[in-house]
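None of the figures in this text is laboratory data; all of them are computed from the coordinates on show. All figures in this text were calculated on a predicted structure; none of them were measured in a lab. Cβ atoms are built from the backbone, for glycine too; each structure is taken alone.
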Structure P
Amino acid sequence: MNVSVLISPNWERAHPQECSLTSPESAMTSPQPQPRLNRRSLIKATGVGGLVIGAGALATVALPASAAAFGWSDDGSNYVVDTGADLVFKVSKSNGDLNSFVHRGVEYQGYGKNSHVESGLGASTVTISASGSTILITVVHGSLIHYYAARSGENNIYMWTYKAADSVTMQRYIVRLKPGLLTFTGGDAWDSAATTTIEAGDVFRATDGTTHSKHYSGLRVMDYDYIGAKNAAGTVGIWMVRSNHEKASGGPFFRSLLRSGSTGSPDLYEIVWYNMAQTEAQRYGLHGPYILSFTDGGAPSSALYARNLTTSWADGLGIRSHVPASGRGRVAGVGINGRDAAYTYTVGFANTDAQYWAVVNAGTGYFSCPGMLPGTYTMTVYKDELAVQTGSVTVTAGGTTTLNTITITGDPSTAPAVWRIGDWTGSPKGFKNADLMTYAHPSDPRAAAWTGNFIVGTSAVSAFPCYQWVAVNNDLLVYFKLTAAQAAAAHTLRIGLSASYAGGRHRVSVNGWTSAIPAAPGNSGTRSLTVGAYRSYTSTLTYAVPASAFQTDTAQWNVLKLSVVSGSSGDGYLSPGLAFDCIDLLA
């Protein structure tokens, strides 16, 4: 089957002033529900003989999948919700699993497992209620509460998950799709019958040598609005529309699972915390809404995107910790001076309770971040993915905090250098294999050789490997020449890292001089370089190189050797390693 997979394009270029969050100021709203059928019209439309009324909620008797009546029924084991459009779904009354979703008469749920929070909650208290044109199912499992909501006339399932603490595990919602109906394509899709496992049970090699994994989405959280697939006929699309991630962790550049493209177990994910290349602790509270959306093949409505979505209809539903638009505030920045026009700038806001971000207008430097929970936030200005300025800002409910022009003072690229390999961006972009590493394992045959030395002034930046490991390509060499005046002075060598695995950092030598071993940089403690994540804790290693280390003959090459060291061990691509950001020798 020839199937296309769609993801939304990188929206910040088209919306440079928008913040990735629920915006009370957005002019766009969620799709308007169709008028709810009354008792007479419902009986006429369904052809059934009566209605069941209970607990103040409209409940229909069991309806066929194609019925066009908005309401719910109880089949004994499940609450069955008909959206009054083309979608009927079932939620288990015993554990809150989403165990059926029938769109236009076709069941798309499952491959022997249900869709659910984490890997399933187990025994839970499940209730249902109706309010106007909304049906709400509430699943209570200890301190965790999960919600499903349906709106009359919409082919959408809105979901929230409230997590109070670690007492109940919740890091994801997983939608399990029936194999063979919506086969994924693209770099992160694979035929599970024609692959072998090469790492940790979740990275695979196909018969042509290419590597595949559910980790290889290639997208940062700020880069997409939805993920999903549609069939070749263009008649069905199933999409997971992500939430605003205000209670998630990792910031705007975080990468984690979006989908599993296995033919045997196709999945869609909403991940709120993931312990790979993670730099923050979990945030607790209400996650969502995230939306499982069904279409006739097109993209989900842009009104559902987190940056556009309004959910005033949910204000009175009793959802735990739901904060309406009136209880939120906004931050607006007049401008940012000291920007490099070659890069996109993002302003992030974070505290222990929430995170947000806004893309800076490339022309004016203006930014606006609406819909924020009240509180005091650390504000960080990023040049590409590198933090170059920090500050503090306080948000009040119903108010706008206006900031005067910010002047960047922390960009390491402004320091004069004798030479520089790459640029300071917080990522290995531009280095060899960097683009491939969000889509493939480092052993993939499409990757260029990880070895290769570098000659300053001759070699292209793209010839220098983006990653280095103890057991793969250690002791990389950089050749450079100095003028007599430069050779007569001491210099500072800086090595920027966008990630370190297993404590990997450099001991360097220049000709006959060898440095001390620096302290280990920040480490996420889990795989990063082999799971498509080149960024975790960014850091800068600094070395004071004495003048005596350099060649006095200006015709001779100075040789810089980069040796990864660590107190840990490992084999191959799981040996201690690191991802480069930039290397320079200051003037």
Structure Q
Amino acid sequence: MSHGHHHHHHDDHDPVVPALDAGVPDSELSPSDVSRRGFLRGAGLLGAGAAASVLASPSAAAAAGLPHAHGPAGGGIAKGGFRWLAGDHHIHTQYSSDAQYRVLDQARHGRAYGLDWVVITDHGSNAHAKIGVEKVNPDIRRTREELPELLTFQGLEWNIPAAEHATVFVHPGRNEVDVLKRFEQAYDGSQLPSANTVEQNEAAAVAGIRFLAEQVRQRKVEGALFLANHPARRGIDSPHEIRNWRDADPTVAIGMEGAPGHQAAGIKAPNGRGGARGYYDNNPSAASFGGYPLESYRTWGGFDWMTATVGGLWDSLLAEGRAWWVTVNSDSHVVHLDQSERGPGSDFEANGKYDDPIHTGTVNTGAGDFWPGYYGRTNVGATSFGYRAVMDGLRAGRVWVDHGRLIKNLDARVRVSGDRRPATGTPLGGILHARRGTATELTLDIDLQDVPNWAQFVPVLKRVDVIVGSVTGPVADRDSFRAPDTRVVTSFEVSPGAAKLTVTYPLGRLDKPFYLRLRGTDGNRTQPGLMGPAVDPNGPRLDVIGDADPWADLWFYTNPIWVLPK
């Protein structure tokens, strides 16, 4: 496609790809969709345990023809034919029993610190389930009017039955309150019978995800997404539960926090709380999955063990061909070094909220959080500036994440070797189909950081790792969390003072399906990964409780690109 034409892209009518929609019988599909579905089934990538959301991503051809969209407002950085919109899907306000700020406070900080989209996720609890969803909505709507250049989604933090928390959010619209409220009242862990068995609760979690999918199918909301929050924190998100959530509906259950919020919690006392990054200072309990090692209860370079371990739980899902994406965010409740507290005399139980915060003049060194956008960001490759475009980009896995603004921007693609056309190749989250024996290559283009971050230094990227794993298909044991074929295949050192890192790396001739993902670091703290130095020679280091300066240990991670023989 000629890049001289600028299209205005309206992202309201993109239908679900029929071949991927299990609700559409073969008899109603076009011949090309029937053959596509047959191929995907044969590859073990459709049906039970399918990577439907991987395969819903644009093909290389579609990606090459992406319109350059110019929305009416809003920011984002253009790169690789996408508009990269930075956001945070896990933010609390005065409508959460353990938080304090107004919706507008959080949104204004997020915008000031460079975010394009935020999700307000107040806690499921008895008070919240009764009145919280309705009460916060006018504040969210006012925030949308006040800050039109920031996309402000309404969501909630779901107490997943039998498991941890999750962000659940919906596309704005007249039914956003109704759908979230019905969801929370029927499926929040706080609302279920205490006599429920673990099996009943696990089934309720699956039913909750299916309920959200059904609201989209019935056109009550344009989209609904689920992301598991701080998944390894207490060891209670077992591998089979994560697989069950994803399989319940891959268009809704799309991933997990690769790194938790609360990143200030590890700052050494007396300047900080002197605790664990992410509040990951737990030990196994009776509810924990017995197979997890003790190391899984800690962060690694600020990231959750499920994401940080090469060949570990995240890779075990990717090696099955399951689309499962990672994000980062703030989980902001009370901000480190802020000088405010909840309005005095608040009655949260009666009102479902705290009164507006007041200035105290006392610096809070014990708080564990940063403002949205101050430290972590989830960068989504969107086709335009809009709510639908952010949700579509997240669902497609066109996502990379970083801490402390380690890099400015990134474009990674896999393409048939030697294809020099501009903006060709399959982007993050996408899937490249190529004939067996075809040579493929990774192209990577990183704009290195040249402006200070919010801690007032310019981060320096030292190394980028290329991680590759075979796609081996569904596992027999749904509690598996190993991907024995996944490893760091090469690393690129970044020359000091460089403005860009541009790499073309040959991936060899295609003989079996594989995926590729990237990780980068400032190089300050590394150690061999848990699966050994042959798998990961220089992975993130286990964070020290009480002495973990988040600014001295910065990483970025990308979501995977898939390469399948056809």
Structure R
Amino acid sequence: MGILGRLLSPNIGKLRRAGDLPSLVAALGPPHERNVRREAAFALGELNDPRALEPLVAALEDPALDVRVAAVKALGEIPDPRAVEALPALLDSVVAERQRWVAEMSSERHQKEMRDGRRVSYDPERDAADVDLQIANLCQGVVELAARAGGPLAPHVVMRVFVDRDDLDPRCVEILHELKAVRQLVEAAQYWGDVGAVARLGEFVEDERAWRVLVESFRRGAPAPRRLSAVTALRQARHPRKAALLVTALHRELARRVAGDWLGYDSRGQELSVDVVLGLVEALGELGDPAATEPLARLLHLRDPRIAAEGRRRVVLRAVEALGHIDDPAVVDVLVGATRHEDPEVAVLGVRVLGNRGAPAPAPATATVDLLTSILASATPPVAAEAALFLRRRAQAGEPEALDALVAALSLPADHVVDAAAAALDGIPAERVTPVIMNALLGACPRSRSAITTALPLVGPTRLRPLVALVEGLAESDSAEVDPHDWIQNRVRPRLKEALCQHASELPAEDLRYFAQLPPVTTSRRGTELLEAGDDELGIPPTWARATDTADWEPVPQLAATELAGRGAGGGTVDGSLHQDVRSGSIRVD
């Protein structure tokens, strides 16, 4: 175009703001420059006027590639199935054009012109980066137009781009899923091995072609990414044979490890087979089919050394959770076994799942309480704590059997069971604390820190002093997890302060003098540093480093001293005979 033509070029921005559709359509064709035609196409898309459909479809045959790209993008703003009909020819023309361009780039004439530093014979604006970028933009515009416009040809167009361009595969699969193009999704999954397409087939399993792809994904030679995608699809699927396929897939996955088949890894080197097992376990739990009980129970004893310890733990924990969703009486025995698992986290989860699951259908509600009571009696410390908390929730819900079970546990021989039961009784409303419960708590105080902290808010003023006298005898711990210093400072001292504020006026002067003269308590607990290994055969325990601290009682002495000063009472020594009584455990409620 000459100088006059350039001077007479339309102002596209002005036409767009004015909504001048006829002038923009006129600017879309010759004799205007390619820049004008491109901007006109974009402007027509912004107007979103259906009358621009035919001119934009005609612009898909423009000799300039960037004009065609602009036309495709504009048609995406006014989607119409008629526009999709022109896309196959557009893709054919782009492929042919690129082939010609590649051939021209590799021609001897072009190479000579490049060596001589002269202007190359092909369009100078079409360097390698520009052409490839324009084609990528055009293909992206094509699939987006097909997605928005729909129509019978849309799946075919999207599949065409899927085959031609790897960089748009995820978006093409997503669009095929939106278009419910089952045939193309199956083709992408089965013949092109696209794992994203496999994962999208879950809601189309009523089509036998889609179901067959999922079944074949668990064959022995299938790579781990495909198996993982098939699990994702199955979790969304509704099919009468779904439970059987999940169980078979889990059996095969476990056998795959035994047989040493190739497992597969992700881009970070993480073993995907563990993720496949986790997905299958979750899917079986969501389904709740009794057929899953046996394979899930097997997972509780997973010992394969080729799986990292953390991976084994994740599988076992997920299996316990899944078992809780299965309505099968045999699950109860499996979960009871899980409460004795060597991994404390698994054992605690077993208790939690049992409690939340409840008893099987014809059994009374008390059956679960009885079950957790028996577990509490012989459990390890973390399991005992979880079982006691479950019984506490049932007691708070008004079940007297759960409260009776906690009270009975206060007299069991294992100190950690007594401590768990006493901690669970903490917070029981005072009106529900009968003399029997109070006596059981006080009887447990000489050997249970939790019993002391639970009893402090409940006892009368005359029993505060003997309870506090017991604290010194529990200031030493042989466990690295139990910190007597923290117990005294953050549990006993605040409760004693509250009790003293409440009952100070009722306390006899000798008790007040006792509290006013409370000396700091030296606490000791086992550290984490092993000083000397033990000898099991000789019965010699290991020697551990110990951590010592000093716990003070302030402001308890100050409160007692203030009350004494208010009465005008003097100080004095405290009779030690009461200490002997409380150490023997002879504290009772009348």
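Given -0.48, -0.80 as the derived value for log10 I(q)/I(0) by the Debye sum over Cα atoms at q = 0.05, 0.08 Å⁻¹, which of the supplied structures P, Q, R does it correspond to?
On the way: P: -0.25, -0.61; Q: -0.18, -0.48; R: -0.48, -0.80.
Label of the originating structure: R.
Looking at relative contact order in percent (Cα under 8 Å, 6 or more apart), point out which structure of P, Q, R has the largest value.
Working: P: 13; Q: 17; R: 6.
If we compare relative contact order in percent (Cα under 8 Å, 6 or more apart) over P, Q, R, the biggest value is for Q.
Comparing structures P, Q, R by distance in nm of label points 7 Å out along Cα→Cβ at positions 224 and 408, which one has the largest value?
Values: P: 2.8; Q: 4.1; R: 4.9.
Between P, Q, R, the highest calculated value is found for R.
Figure out for me which of the structures P, Q, R the number -5500 belongs to, where helix-only ellipticity at 222 nm (-39500 (n - 2.57) for each DSSP H run of 4 or more, over all residues; to 500) was derived from the coordinates. Please report the intermediate quantities before stating the final value.
Details: P: -500; Q: -5500; R: -18000.
Of the structures listed, the value fits Q.
Compare mean count of other Cβ atoms within 10 Å over residues 280-287 across structures P, Q, R and report the one with the greatest value. Walk me through the numbers before you get to the answer.
Numbers: P: 17.6; Q: 13.9; R: 22.9.
Biggest value here belongs to R.
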